[in-house]
Structure 1
């Protein structure tokens, strides 16, 4: 199992340097109306650069994905998310993702190895262009959640997201508009959906290239 984890991370390092599926995969978890996708994917002229950390944590031969439940005090409150936020002046997306991970979770970022980036995703409600930075660690982590920003830091076995066991569609009402929302049911109170799910969809899409050849 440990050797398989090593091979998978090595695969991701190489695969993330190649052309990525982008919207083709992101749209698989995008909310839709009967006529079209619920939101635009085209960035505005005012969109600002943000970054999130998609962190795989190897523990006892299992790769776990780190996620947070956002505090009610901040934007996108009460949603499942990756650690992240807007880039500060002159900051790279990698630096921003690491800084936000430290600020939100208290994790020692020196233990995180950056292995690549996923495709950018424009998020209309926050007017942000998000660059997902993929990180990996096999070291023991100490978590201290910043309660001003996150209510919970938790881990999900990555294998649980590869298949369809925890995935389903729900119909939600957005100001009178019926919207089909793809979700992952991986938390006891809160569905994983929206931008975080769309980012994760691309990682899963390319990861299946590895697992399908096993």
Structure 2
């Protein structure tokens, strides 16, 4: 008897805010992201060295869910999805829970990219898209086994999504993606004049 079994699956959760929530919350988040870039001197200095051409509050204003009612609303809307994803991953949280500990903004003008990285220490990470001009880059996810393929032949051009070495999730305003924090990902350079604006976050097991 023979067969193929799927093992060690990498799961990614995507979703979208409800239309009514999107219509009221997203414009407020957009205004705050732009205003923070104006106000956050430390963030601009750090970005000049570490996020060329763009702005991120990763090393400065990175607790936005605790400092802004609008970001707190976003956290509240994500909570049910985080719980649902944790159940799908079959995590045994015991008496502990997943808590958003970090939340920051990313503004990517033309030419700005975000290199391949992961989120150490965190359990769950994700991104919410605030402004995504047509044609802006999506979130590029790497097969976590890629450095172990060694002498494996390349995948066919028409390989199924599950068998691709890289998968790109489209960036669409009002949508979000959740993934385990060890999953490496990147954002290619934005080829557009219009800014790509997103909010990233981490959850820890507390």
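Nothing in this text is a laboratory measurement; each read-out follows from the coordinates by a stated rule. This one's a predicted model, so the numbers in the text were calculated from it and none came from an experiment. Cβ atoms are built from the backbone, for glycine too; each structure is taken alone.
Assuming 28 is relative contact order in percent (Cα under 8 Å, 6 or more apart) as calculated from a single structure, say which of 1, 2 it is. Answer for the origin of the read-out: 1. Taking distance in nm of label points 7 Å out along Cα→Cβ at positions 85 and 133 as the criterion, the top-ranked structure out of 1, 2 is 2, with the highest value. Where does the value 15.6 come from, among 1, 2, when mean count of other Cβ atoms within 10 Å over residues 5-12 is the thing being computed? That value comes from structure 1.
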